[in-house]
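What follows is a set of structures to go through.
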Structure P
Amino acid sequence: MQKSNLKPILAKIDGLLGQAMNANTLELIPDELNLMRRLLPLSGAKVIDLGCGNAEMPRRLLKDGLVASVTGLEVDYVQHTQNLAATPVAGLDFVFAGADDIPFDANSFDIAMMFKSLHHVSLDRLDRALAEIERVLAPGGVLYVSEPVFAGEFNEVLRLFNDEEVVRKAAYDALGRAISTGLMEGVEEKRFDTLLAFRDFDEFFQRIVKVTHSDHTLVGDQLAKVKQRFELHATPQGVQFVRPMRVNMLRKRG
């Protein structure tokens, strides 16, 4: 009788689930869209995605009919050009602009989203960016900020060439100031774990190291160290990490 090949796969999944639960007892959310469905008033919403990247989440929101429209802002010209060249999606448009200078009138959007992008705003422009977001939100509108927590094994791989401890803390502190100064009111802070998967180091290199918005050059000993640390987690099924995340929701006073 041929032996099943499911056992090592199931064991790997069980190990990852156990790692997530034992590390900090956080909820494991593989698909953040499910969390957004729970937390956000998506139905019929006009959304702005600040630092939209390849606009994966806006496309999903519109494909599933969850929102009325999404405007994606991006300051990476290469990514913005790729977005404009991609297959059009009804209700989705793109603007070359940053969160610190949003080219829209006040009260234009119901929801503002930022996925791993707030910490990319220049440190001296963080407060201005949040003031701009508050301006373009309609009264009662919600800001949804999803950021990686500076912890976990994937973070240890990343920090070998891109240590984001200072900028992530600065982004989080800026959210705190927006609340403490009365710019917006805090709604919720949600910490959770998600899974990050790669086929191999080549995929990691293309998706993480060679992103067009950053200038990471890995050669020689540094490249070898990153690859060695990454491949500590390699299995026949690929490489997966449990990544701790944090969502902060703020609301414009109405």
Structure Q
Amino acid sequence: MASYIDRYRAGEHEQVWAELTALGDTVRTEPLLSDAMAVARETMARARQNVELLIPRLEAIGYRFGLYEEGAPVPSYPGPLVPPPPDITSQLDTLEAAVGALPLSLRAWYETVGAVDFMGFHPQWRAIYPDPLVVNELELEYRLDSYRDWREECDEEGEEEMGPYEYEFAPDFYHKANVSGGAPYGIALPCLTADATAENEPRHTTFVDYLRICFQWGGFPGLDPNIAEVNSTQHIAYLTEGLLPL
């Protein structure tokens, strides 16, 4: 029987991820774990290649990274791609020891891609909320502080009242457009599965599917004409040409 990584490389991208996620926490047992992590890292290597293709293409069509539509700078904008630091494995191990396991997909993202922030604007796009691809930096100390704050609130309010700790990986589509809106996109931790639901994400999908949808629309799922009237059809065709399927 072919391994999951062999099947993934042969083109069974969505089926492999669906099967791995359906395994639940048994995916953490060997030899499944090594096979699943190989799939996760292969997926995120493809995602990074897509990001590296999109950045110069977006610049070529006049997209302005790090600026809101009205011209105000995005605060503390890190750039469209921040590669993982040399000690990312140690940072991830420290984070998981404190707050619980990340889904394999998110861990592989941080190992392979780092952080991506496509916030900005294009003067010709009419979409009000283009929802640019964002996966925030790990920021270990911030995450540990956030978890400690959550634990203190659980002690005061009760864990059932608080709900699970959510690892916030991106602002919601309102905040990406500099509008006060809803809760950040996040993943409930601990998560022992291969992939996980992207909480508060409007399409009610998983982290890997969120990435797929982003790349389908050149990094901007809000440009889907079923969501908003846009003027970006030619741009989308140019941006998405040759992107790798996840």
Structure R
Amino acid sequence: MKFAVLSDIHANPLAFEKAIADARAHGADKIICLGDVTGYGYDTLSAYELAVANCDIWLMGNHDAACCGVLPLAETMRNPNYRVDCLARTELGMDRLAHMAKLPYKFEFGTLACTHGSFAVPRLFAYVSNAMDAVISFESCSRRVMFVGHTHQQETWCLVNERQIGQTRDTHIEIAPDTRYIVNVGAVGYPRRDPFSSYALYDDQADVIDIRRLPFDYQSYLGAFNGLKFGPPRWILAGA
């Protein structure tokens, strides 16, 4: 079976549609979203509807949790990055928020495991951003191929013979029999320091992972914020 694994849509339906179409064109049998359909972007409702219509699995991300009220109120109020999620609650309405509140935190099937951040305690949304983080996730899950998002940075951690850990940003990975993998698929709707949307295609029969990198139109993204109560993410305006 061929899985398309996407993450961090962040209310950007144009980029989401493009990634979905690309996944279908490359023969994806199932589409898995690792979460954060909401947050930062300009059109939460359309992104929500695309996720419901196209994703076979949609996992809870920290922004989704903030939007639907699962994340503790104090944490939501303390973090200004959740302001768009709070504003989107009225737009989504109670039924959609109730549906989001029931999203699972982890998905496992065959050799595959998925969550938004660290596998240690998925509902805490810790990052997998260095070798120690990767080791903790490897120790928390026994699956051979593990997919995460959350950092918006595409990279893969490899554990060879349960002893030696390494990192790669290769976009084509042929799975070795003595190696386990944590694949960060990057971000579809809100890439950072990288002018591409990215997601992963995993063929569990051919034992191949391909990272698809799709050009990201920053000008169209910025233009979509015109007329909204909030502006685009600050790092884009700062040129970060």
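Since every read-out is calculated from the coordinates, none of them should be taken as a lab result. As the structure is a computational prediction, the values presented were derived from the model and not from experiment. Cβ atoms are built from the backbone, for glycine too; each structure is taken alone.
Points to keep in mind about this one:
- When distance in nm of label points 7 Å out along Cα→Cβ at positions 60 and 220 is computed for each of P, Q, R, the largest belongs to: P
- At a computed -0.65, -0.91 (log10 I(q)/I(0) by the Debye sum over Cα atoms at q = 0.17, 0.22 Å⁻¹, for residues 108-171 alone), which of P, Q, R: P
- Parent structure of the calculated result 0.95, given that FRET efficiency 1/(1 + (r/R0)^6) of positions 76 and 140 (r between Cβ atoms, R0 = 30 Å, to 0.05) is the read-out and P, Q, R the choices: Q
- At a computed 52, 49, 35 (Cα extents along the principal axes in Å), which of P, Q, R: Q
- In this comparison of P, Q, R, the computed figure -11000 for helix-only ellipticity at 222 nm (-39500 (n - 2.57) for each DSSP H run of 4 or more, over all residues; to 500) is attributed to P.
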